[in-house]
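K.L.:
The next part holds the structures, each set out as structure tokens.
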Structure P
Amino acid sequence: MATITAAEVNKLRLATGVGMMDCKNALVEAEGDFDKAIDILRKKGQKVAAKRADRLSNEGRVVAKANAAKDFGAVVVVSCETDFVAKNAEFIALADSIIDFAIEHKIKTKEELSAQVINGRTIAELLLDMTGKTGEKVELPDYKAMEAETIAAYNHLGNKLAAIVGFNMKGEKIEETAHEIALQIAAMNPLALDSTSIPQAAIDHELEIARDMIRQEGKPEEMVEKIAQGKLNKFLKENTLLNQDYIDNNKLSVGDYIKQVDAKLACTGFFRLQIGG
């Protein structure tokens, strides 16, 4: 039998929001397999955060920005171990200088960004320098960038999460709409743009979880598939941007709201990065 440590139990608790004892029992049953333990909790009806990766970061700063032309945007995570360091002026300045450089030079990937040179030091070296100054591990765990006709960037208060979103048209009204959708993304945490953007493996996995839960509830076998499909449809509505209820008018989906602005307007993609729980 696998030995389950307190740290592993706490990691699962932070990732799922489920109680310590339930997490420990799930890890024991899963023989220490983290993802399998999450599935066990879900099958037992525990409410588990759908996008659990957000909950596994420690502390740091997330910054999103678009360039002056609003046709390129990026969002970066610079992480550290404590909130004390995250609020340090020098740490904040480092994170902001990284995103400013990325926007100015239209850096596309995290690997490319880490190799860039600012004031004679690569960004990777600057992060190591900050580790030496603070005594904490300072890293760049994530960076996303995109190009579109219109990009909107949104930074949530405290810079623990941020979002960028792209649209296929330009104009003042489009910029206003893009800003509203960036707020939607930050607040509602969609997993994908629409149902076609969800991998088939993820859909099959959701159906498997749903069927198992339905059978545990004692529903007749002939009803299992229909109910499971209903649960999947609910999952897709809640977790795909265009199908979510628009937060300023829940009588509209986000997709409907966008089409009301302009029938030819389309969201081309988005990124939402978060640090902490």
Structure Q
Amino acid sequence: MTDSTPDAYGVIGHPVRHSRSPFIHGLFARQTAQHMVYRLHDIVPDLFATYVGKFFAEGGLGLNVTVPHKPAAVQLADALTPRAQRAGAVNTLAMQAGQILGDNTDGVGLIRDLCDNQMVVVANRRLLILGAGGATRGILEPLLQMEPEEIMIANRTVERAHGLAAAFTDLGKVRACGFSELPRRPYDAIINATSAGLFGEAPDLSSRIIDGGTVCYDLSYSKDTTPFLDWCQSQGAGKCIAGLGMLVEQAAESFFLWRGVRPDTAPVLAALGA
């Protein structure tokens, strides 16, 4: 690339057309005077590895990785940050010193939005996470570092949930079950880390896991609300939060890794109405 060509970044996933990441990183770039372009890359799993290799070989400098590619991205990185290694999932790839570095900024993004922006208390609370994929892997360590009373992971495939819980029990109390096996009493916070919302669906859950004191957080987002948050609100949840704030905060962490400058997230959150 010549000096006049903007540095190339983007988000890769399937589907990805709904992503607000180009808008967010465009605001970050203008705010910090960075000469870069950020584009959507909708790539099916079978072509993921080849496409990523071509992107970096042609001079690309960084990619955000979203559903369903986060676990697969681990295998493409030449090196992993400690948090990505622990998570076993990568949501950020960066070309650094001729190598592809894999990082996971999901956890820090969630904590900054949930605890700093939304003022939700995690310590000594009972948390439920729905889903046992790459998104859950990325948020478990930072959530456990906040010292909740326990975290329950519920998933359609129970064995997957148990395997994930076992990988993090050294950090705190983590249990696992299927959706139908959830204890029928309210949780302090429920985090939806499934991709069901991308397809207009919500997990099939008992209404007894929610009451007026429950905070419901969906890692997904849409222009208005999500099927999961619609359901939570109909069950009388105390607070319902879409994942736009987390998206912005994890994006800022990725941007800092790529460009070495940390953007101010407040004006971007305001622009998105988050």
Structure R
Amino acid sequence: MYVDSHCHLAFPELNQRLGAILADMRAADVGGALCICTTMEEFESVHALAMAHDNLWASVGVHPDTEGLAEPDVDTLCAWAGRPRVIAIGETGLDYFRLAGRSIADMQWQRDRFRVHIRAGRRLDMPLVIHTRQASEDTLALLREEGAAAGAGAVPRGVFHCFTESMDVARAALDLGFHISFSGILTFKTAADLREVARFVPLDRCLVETDSPYLAPVPHRGKTNTPAWVPHVACLVAELKGLPVAAVADATRANFEQLFRVTVPVKP
């Protein structure tokens, strides 16, 4: 049984056909999914999905690209993360891809927001869902700084989602204790370097995801992605590691359960 560790079922293009998507997940042996929050305004919709379905869970956080909406603070993130079926802080991190004429120095607001999420995760010992794009050096530096500041307290933990970074970044993330999640990008022809990373990452630190509605894997590239297609990612991980796909499905599900401290329901 597979688990989609990162999807956006609250987005309109998926939410409006949720019944069909859940049926497709069952047919594809996808036993559960983590529904990711990207804004404070979106949280109630994301949380409602998790409360309505015993195989869906929610996160709480603000995507690094979000501007002009409500800013999170540690107390609010912790309060909302304390609700039933909320199992992660994020999606959070840094993204320097769309600077819009600004310098990296101008993105201090992103770094400050990231620290807020890290501190909420530390306070609750809850995993972070990390987004990093053209910002891996600063992402890792902030995680190290906040981990050092933790002293005897909980250090940051979680997953680097939709991983597209270098082998060196993968090693650094693993050294910090993080998991690494692979998406449909792994199946793209242009992703040869990423496939080498997937070969390298130990199976007990791997997750698989869709990031749906985005990044549909081959052979569905260009279509609206859904959690039912996460087996395509797992199949390629299995091929790269020379393992049966069932072994990858079982391992990534177990990793999900261990990281997020949940049990994926087994359907009769």
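K.L.:
Assuming -14500 is helix-only ellipticity at 222 nm (-39500 (n - 2.57) for each DSSP H run of 4 or more, over all residues; to 500) as calculated from a single structure, say which of P, Q, R it is.
P.N.:
P
K.L.:
Identify the structure, out of P, Q, R, from whose coordinates FRET efficiency 1/(1 + (r/R0)^6) of positions 30 and 94 (r between Cβ atoms, R0 = 25 Å, to 0.05) was calculated to give 0.75.
P.N.:
Of the structures listed, the value fits Q.
K.L.:
With distance in nm of label points 7 Å out along Cα→Cβ at positions 126 and 150 coming out at 1.5, pick the structure among P, Q, R it was computed from.
P.N.:
R
K.L.:
Which structure, out of P, Q, R, was semi-axes √(5λ) of the Cα gyration tensor in Å derived from, given a value of 31, 20, 17?
P.N.:
The read-out comes from structure Q.
K.L.:
While we're looking at this one, here's another question. Where does the value 1.12 come from, among P, Q, R, when Cα Rg over 2.2 N^0.38 Å, for residues 142-253 alone is the thing being computed?
P.N.:
R
Any read-out appearing in this document is the output of simple, stated calculations on the displayed coordinates, not a laboratory observation. Computed from a predicted model, the values in this text were never measured in an experiment. Cβ atoms are built from the backbone, for glycine too; each structure is taken alone.
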